[in-house]
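Quick heads-up: structures coming right below.
Derivation of every value follows stated rules applied to the coordinates shown; laboratory data play no part. Given the structure is predicted, the values throughout are model-derived calculations rather than measurements.
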Structure 1
Amino acid sequence: MQHPTPYGIYVSVEIVRDTETDTARVDIHAPMYMRKLWTMPHSYRASHFTDSQILKDSDFARVMLAHYK
């Protein structure tokens, strides 16, 4: 499931959970940009963060702001 974001033009994120490693990575979909798909350099412990918590996390915001300023 893709979540829309207020960063960039038509930018949305997909949180991909891996139950074997208990990680959640964040893939960014940006169809209006040259780099249309990229993954955040950090991940989250899947069992400790809901999708909503990841979207509100300060590290998430910092990376998105740095990329789309």
Structure 2
Amino acid sequence: MDFVDKDEVNYTLSGYFMKVANMVILSKPAESLRYIFNNQHILLNMKRHIYSKSISSLLMFILNTR
């Protein structure tokens, strides 16, 4: 999840990041969502990169999964 800690994200890499994060969340939803919501900086950094379609799709997926 350190990928979203950067000042700018690469759009291609953010697409791959979204796919991997989706698979992790789907395979172990309780553990992965607990990790994300216990580390609020992850959600804040994702919100900071909302301009990326992949990051915004992942954020919507996380919020809808909860």
Structure 3
Amino acid sequence: MAELASLVGKPEKCIMPMFGPPNFFYATDSDALRTYNYAPVWYFPTAKFQVHCQNGIVTYIEEFDD
């Protein structure tokens, strides 16, 4: 998951070239907070990670989120 760690602090536009389209995407009404939800192993639903962004910058990564 070194790719994930290297994303923090980078522009949001770096996410999809690295991981492709997310399985789910969430955004606030103001669009300032955005979350890309990836679940790469379909048969193991808790094996997922989320990339959280604020104002176009990756702020943190959340692994194994339920």
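For Cα extents along the principal axes in Å, the calculated result is 33, 20, 19, so let me know which of 1, 2, 3 that is. This figure was derived from 1.
A value of -6000 for helix-only ellipticity at 222 nm (-39500 (n - 2.57) for each DSSP H run of 4 or more, over all residues; to 500), calculated from one of 1, 2, 3, originates in structure 1.
If you line up 1, 2, 3 by relative contact order in percent (Cα under 8 Å, 6 or more apart), the top spot, with the largest value, goes to 2.
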